[in-house]
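See the structures that follow.
Any read-out appearing in this document is the output of simple, stated calculations on the displayed coordinates, not a laboratory observation. In this text, all values refer to a predicted model and were calculated from it rather than measured experimentally. Cβ atoms are built from the backbone, for glycine too; each structure is taken alone.
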Structure 1
Amino acid sequence: MTKAASSVRIEKDSMGELEIPNDVYYGIQTLRAIQNFPISGLKPLATYIDACLLIKQATALANKELGCIPTDIGDAIVQATNEILNGNLRDQFVVDVYQAGAGTSHHMNVNEVLANRALEILGDQKGNYNRVSPNDHVNYGQSTNDVIPTAIRVGGILALEHSLYPALESALVTLSIKATEFEDVVRSGRTHMQDAVPVRLGEGFRAWEHILTGHQERIKAAAAELAVLGIGGSATGTGLNTHPKYRFRVCEILTDSLKQPITSAPHLMAAMQSMAPFVAVSSALRNLAQDLVKISHDLRLLDSGPKTGLKEIQLPAVQPGSSIMPGKYNPVMAEMTSMVCFQVMGYDQAIALAAQAGQLELNVMMPLIAYDLIHSIEILGNTVQALDEKCLQGITAFPERCAGYAEGSLALVTALNTHIGYLNAAAIAKESLETGKPLRQLVLEHNLMDEAILNEVLDLQKMSSVMSAKD
């Protein structure tokens, strides 16, 4: 054998033969996908690969226990999945995100890598699929059509548990701390971007805490259905070529791997056809993203300045803000947050379109849904973590500036309505704006209220107190 010949191996499929570089672990179907889909350069997300590996591990264990594949081959496949989950051969998953419908190309990439590594573990050579087959052993009792929607579910669970949930929990703690820290700082409220009655700076942070808590609960409620799997449905949801106990055993194994209850879908065909669980999670993510944009814009407004804006709070300066203006620092973490959220909203639209594009027994747009959903979860998690650590935790307030704006707000006249009437209050506000005289001075000049009562009515601390649930 020549040196040139030994650097490649010949693999064949139903379409013919191709030369495969001997140092790679993927096979002929993956190579065809590489050639067919040079689209974006985007490769499968690490979490999505992990999800596929956990599924292949569970199916190999179940099929081995049930006598559907030889024990030594099952053990070798399991060992191969563990090695890759621990960091080996991660560069072997190479199919573009935009690929064959339903995800067959990526699925076969996983099957081929596991088969070839299992062959090595058994002392054989890559490509000897008579010994360990990507289709007959790694993929026994499976189809792209039930593996990929299961992988999206498992990938979503992994991403939520490892990224978004911890980030939200930390941010909620920070917001609670800041709410307490700023509870006595009174600032002018603003509605329609105009002066409004005073509020507590701390209560604004408390409001954000409640908003994010609500989103966390809604995401968890939507994500509950991700734990209901259609694995075992095989090609069309009938369970063809599977052992009767197979799908239940796979769910038991995944329950142990994911450390949460995983169940088999009551109707496998429905679990294969409908993308509704993914749309529900994506919708909840979009809802979170929309409020994160609002919060990030609020942070930028409250920090605007430093000389010509509100500047009621100071966001941490994390990097220089201009290539030409020295000493300028921008609210970059808040800006980044908005951009990520816009991307998540775009992903949600793509997921909704892809979800309704299935026909009969299969949705063939699943590769797009897989990437966009898992990526949405992970970039939102990374964003919330970064915003928390590099922005929220380091926010400081300017109490005197806040109080000055609050004291000077014409909206304080609202508290006088029940004492001097709406029309008198409106006249006082107009005169204050025209003359620059404080509201308090004008009320006393016009003998509209006793000074002691006026001072009590315009007590900013009382005016900005928020009613509790018991009030």
Structure 2
Amino acid sequence: MTPALAIILGVILAAAAAGFLAGRRIPMNLENWTVGGRKFGVVIIWLLMAGEVYTTFTFLGASGWAYAKGAPTYYILIYGALAYVLSFFILPEIWKIGKKAGLHTQPDFFVHVFQSRGLGILVAVIGILSILPYLQLQLAGLGLIVEAASDGAVSSTAAILLSFALTTAFVLTSGLRGSAWVSVIKDILMLAAVGIVGFGLPRIHFGSIGAMFRALMDKAPGHLVFPGAAPGMGVPWVMSTVLLTAMGFYMWPQLFGTAFSAKSDRIIRRNAVIMPLYQIPIVLVFFVGFTAFLILPGLKTGDLSLLMLIRRTYPPWFVGFVGAAGAVTAMVPASVLVLSAAALLSKNVYRAGFRPGASDAAVMRVSRWMVLAVATAALVFALVLPNALVNLLLLGYDGVAQLFPGVVLGLFWKKVTRRGVTAGLAAGIAAAAFLVFEKHDPFCGLNAGFVALLVNILTVTVVSLAGRRRPAPRAG
């Protein structure tokens, strides 16, 4: 496995070097560090958002679901397409307000639109609690990919420590620009790796993709129709999950904040048009999962199906190439997650809650300390307490999706009030937590987070109509 190990380490170091160089000769004030100076064009925005969206889940989760669950995996394709349609109408309006008011983070938007620091702090706390388990997931996926691809030559712990140390370092020096530069490397490697294995594995083992599907229909015809191998994931679950995840897609703090980094609202709209192209690699990953289902039956963990099949089929140097692509695929979202969490803590918790008069320079200094704090916490959870954030991870999407009513109604409905949005958030989060932790997910066949979102929307509407009309700043 020496060639594989050399390729993995070489790519990780090259990606980190690109991240460091991105910040060279750029003054790292709060504007440049958090939103790249609002100067990113359509190509960089496209690659950066794809880098945040297509994470280790692309390598492990999508193929693992195709292997273990079958048809319910299709929801991934549907919700992404719907999310990009929503972004065409919502993100440009968010960008306009962000540009006019100099906003950097998602809580900044809520503070500006609803004139409430308290609501901004609540949104920041929800964002941080959602980011931490998601960040842990990226680290765990990175370690798993590198360890499997190197056939154990590099342990999961060593891979996590090296990659995340380098990632944290280039975030400290280059901010969002570093993530953007590394995303270029990440997307080239990921598209190449997924393209080769997505078309190649079905052809190598069955002669063609069509022949692979015919073999799958002969062996397990129920695998390709709902509910597949997951009895609780029928059509109602898929439809409700698609709606929930489509609405929550751009509510993740890191994706919401990335919209502020574009040069214009036109860039955001163009990005919404071309982002669906990234659904094609997901289809190819499905092909790998279905092929592994036939070739490697009985795996205890479906998430390992892609790596196990690649190791069985290809030479070690190519396994190293795929492992390197997987490692960088984890580094890009990890860097943006760390940056977003640090910005939320410093600007929307520290300054808003404790030091309202702090200057941007002071917030910038605190942000860098927060990067180290968030990175340390993530490493502790990933290495020492790997299961400690499982429950929060279950609530991740359910939690951020509860921000959707406040964002959309804040943009387009003048009668919505901050009390309504606050009450809706509280009701939605409480409902999601109760249903998930009490094992009522699915609830009456529906995704529990979607049920909680309905509670949220109803609460926002009732409380807002019962309260006073707010003066809402409009996008100029």
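13.1 is what came out when mean count of other Cβ atoms within 10 Å over residues 303-310 was calculated for one structure; which of 1, 2 is it?
The value was obtained from structure 1.
Taking 26.1 as the value of Kirkwood radius over Cα pairs in Å derived from one of the structures shown (1, 2), identify that structure.
Clearly, the read-out refers to 1.
Which one of 1, 2 has helix-only ellipticity at 222 nm (-39500 (n - 2.57) for each DSSP H run of 4 or more, over all residues; to 500), as calculated from the coordinates, equal to -24000?
Among 1, 2, the structure yielding -24000 for helix-only ellipticity at 222 nm (-39500 (n - 2.57) for each DSSP H run of 4 or more, over all residues; to 500) is 2.
A value of -0.42, -0.51, -0.59 was computed for log10 I(q)/I(0) by the Debye sum over Cα atoms at q = 0.08, 0.09, 0.10 Å⁻¹, for residues 31-294 alone; which of 1, 2 is the source structure?
The value was obtained from structure 1.
Comparing 1, 2, where is distance in nm of label points 7 Å out along Cα→Cβ at positions 327 and 359 highest?
1
If you work out relative contact order in percent (Cα under 8 Å, 6 or more apart) for 1, 2, which one comes out largest?
Structure 2 gives the largest value of relative contact order in percent (Cα under 8 Å, 6 or more apart) among 1, 2.
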